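Got some structures for you, see below.
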Structure I
């Protein structure tokens, strides 16, 4: 979907054609994504705390929603998701309430706010729109992102890459990673929760012996494509974005199974005010149009049924992510302590 077409459709110029099913199509308890044409108009004042991310694409979504709903007065406070989560907790402790909604780019920040008891419960019909496994009573996952192993196709074939993330430490592959990057730290947090601190420490030490560090995960993928390293650790969309601009790029994706290496994380939104307006705003983010736009432009994974996943990415039902409460990724301090002790930070 092109950006202009999305903005027009969401602003009310017409209903988009239905897209084929791609995620958990056999699960009857999942509700088909609704069109914005089926949603009530948004009227009133809302303040949204918005975590920065996705190169302005979330801003495009918000602009289209406000254009479609001239009666909505949407005020936005922008910042890093973790910083905004800390602000929300501090405001609550001071008896101050400024935000009605919090849209974060990582579930760690979501966990900070829900653990503080600030999130309002959500109606079952809203939760029921989400893919099973991503249904939470106090927050709404908006789109997903899966951890992957991008590899250089001139050096390797997919079957040469371990499907167990822990085995990577003992391989002879050169590895690109971005230890200072928030997504990587969430991945290590998941590993610490699933495998324990000792195993995670040993893994970090093992990988560090043949790893090259990059400032971010797009840099990791570019380093893999240039042949600087054999394989990398990165969220899926960096590879898909690179290949969208360079279809013949020497990089492809491999996936591990049932471990932190295949963690499906999510951006998410919390309602901080118990009103119909906040709930209905969240419904717009789960609409067919918004989910399709974020899948086609941001290459994120839609989490409602009836919306096509990004091309060149396996359907969510065909992946093998670990079972983990994503809010637990908020427990970042032990992870950072461990990474500093190992010397990768």
Structure II
């Protein structure tokens, strides 16, 4: 008997390995997946401007990053003792405008360098609903808790989304592999019916883009949570965001579809080293622990293409401490 509907995910023709450079942008689900890749020691840059939910703001961010176009004082707004920008996450809010611009433009530069080098770009759409600033008509990435009277809420159309990304796919993203996903996070603030309509618009737009471009792929994160897992125990307490268990399951499905066989085989070894680096010894000066650290460093050295900088530093610190004590 079958008690759930598993999503059949065809393996990607092109694969990601540890030499691949990744760039991820979009909703908080993009951050979850970036964390999965980062934990597995892949090189990934995620959301230089912070989490973004709607395709228009993600497109605007990607365009600025591609052009390496800096923010200026004209982009900044002062309210309640803080400077902010409607195109940036609130994590960039500062009491000093120059400091805010300095950090924002550092993010532009970091994003430009990472996107320029990236082999793969992961784009995650969260909602088709957008807020436009009444004063300028521009779509904002973040309302920063400003009065609702400052904005007009509307829904993007399938045609609008396709038009935005058609240009990017033919231009800056033409030489890269692009994975589109629709976030499974539920936007219940829009109402359940409008959330489903929003997700449907995103899925239709992405489907058209994947059909139109050979370098575009779709990963069914939305379908996995809604059809495969399909149970409230796989959500956090807010009943909107996927639980840690669900995120791990979706990450496994993602890795199974997109990673090369060589990269998959390395995952258990990488996990063992990372877990070993969380080990806290009962006796840091013992010969047994010293040998444990040596073995871990040897294992790290057997994987030269993977960045274990922090782990190596951790194990070496115990060996150095012991050496210093013996000299004294």
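A short reminder: the numbers here are calculations on the coordinates, not readings from a lab. Small disclaimer: the values here were computed from a predicted structure and weren't measured. Cβ atoms are built from the backbone, for glycine too; each structure is taken alone.
Relative contact order in percent (Cα under 8 Å, 6 or more apart) computed as 19: which structure among I, II? Could the numbers behind the result be given before it?
On the way: I: 30; II: 19.
Considering all the candidates, the number was obtained from II.
Determine which structure produced the value -14500 for helix-only ellipticity at 222 nm (-39500 (n - 2.57) for each DSSP H run of 4 or more, over all residues; to 500), calculated from the coordinates; the candidates are I, II. Walk me through the intermediate numbers first.
Working: I: -10000; II: -14500.
The read-out comes from structure II.
Source structure of the calculated read-out (Rg and Dmax of the Cα atoms in Å, 20.0, 60) within I, II: I.
Figure out for me which of the structures I, II the number 4.6 belongs to, where distance in nm of label points 7 Å out along Cα→Cβ at positions 97 and 169 was derived from the coordinates.
On the way: I: 4.6; II: 4.1.
The structure behind it is I.
Could you figure out which one of I, II the value 1.7 for distance in nm of label points 7 Å out along Cα→Cβ at positions 41 and 313 was computed from? For distance in nm of label points 7 Å out along Cα→Cβ at positions 41 and 313, the value 1.7 is produced by structure II.
Assuming 2.1 is distance in nm of label points 7 Å out along Cα→Cβ at positions 121 and 185 as calculated from a single structure, say which of I, II it is. Don't skip to the end; give the middle numbers.
Working: I: 3.4; II: 2.1.
Label of the source structure: II.
Taking FRET efficiency 1/(1 + (r/R0)^6) of positions 225 and 273 (r between Cβ atoms, R0 = 41 Å, to 0.05) as the criterion, the highest value among I, II goes to II.
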